[in-house]
Structure 1
Amino acid sequence: MTLPAFIFSAILATLYGAGFHFWRGGGLGRLLLYLVLAWIGFWAGQGVAAWLGWELGKLGPLHLLAATAGSLLCLSLGHWLSLIDER
């Protein structure tokens, strides 16, 4: 992966996490949680798509569709797990 693609993907994953935080709300801890989850999901989606050789939704060396889906899936799952109430 090229340096510009890496920077673009880091910015995009950060925007996904910040947008999710804007939509769901919360404090600074939630923002950090959403940013980390967005980055993990984005890179996981990118890695899976590269490993499987998917070409759908590819933008240069970046598998944009799969990375976005991975990020949104990880954000949704992380948000859902964070709602579990400890008793």
Structure 2
Amino acid sequence: MDVAAIVTAILARQAVRDPATLRPGMRLDDLGIDSLGRVEVVFAIEEQFDLSVPFNANTPDAGGFDLTSVGSVIAAVEALLGEGRG
């Protein structure tokens, strides 16, 4: 499973962009993904990967799931998947 490609596609869909134009260093803010968009990204990730993301919209920085950039979201999903496999 290509986690990076799936996460990039989810983020691109939310940002209404071509996934091929997204790069790991791009910030979600710069892609126009606001707080509601982040919640939708979290739901899509949970559904796609069948996992629970530690995210609370009221305290987005407290859960340890980094939603600041394309690369950070990919890394966070990979970490959660790794924990689930262990």
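Every read-out reported here was derived from the displayed coordinates using simple, explicitly stated rules and does not represent laboratory data. Keep in mind it's a predicted model, so treat the numbers as computed, not measured. Cβ atoms are built from the backbone, for glycine too; each structure is taken alone.
Structure summary
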| item | result |
| --- | --- |
| Structure (1, 2) behind the derived value 19.4 of mean count of other Cβ atoms within 10 Å over residues 4-11 | 2 |
| For helix-only ellipticity at 222 nm (-39500 (n - 2.57) for each DSSP H run of 4 or more, over all residues; to 500) computed as -26500, the structure of 1, 2 it came from | 1 |
| Answer label among 1, 2 for the case where Rg and Dmax of the Cα atoms in Å, calculated from the coordinates, equals 13.7, 48 | 1 |
| When FRET efficiency 1/(1 + (r/R0)^6) of positions 20 and 52 (r between Cβ atoms, R0 = 30 Å, to 0.05) is computed for each of 1, 2, the largest belongs to | 1 |
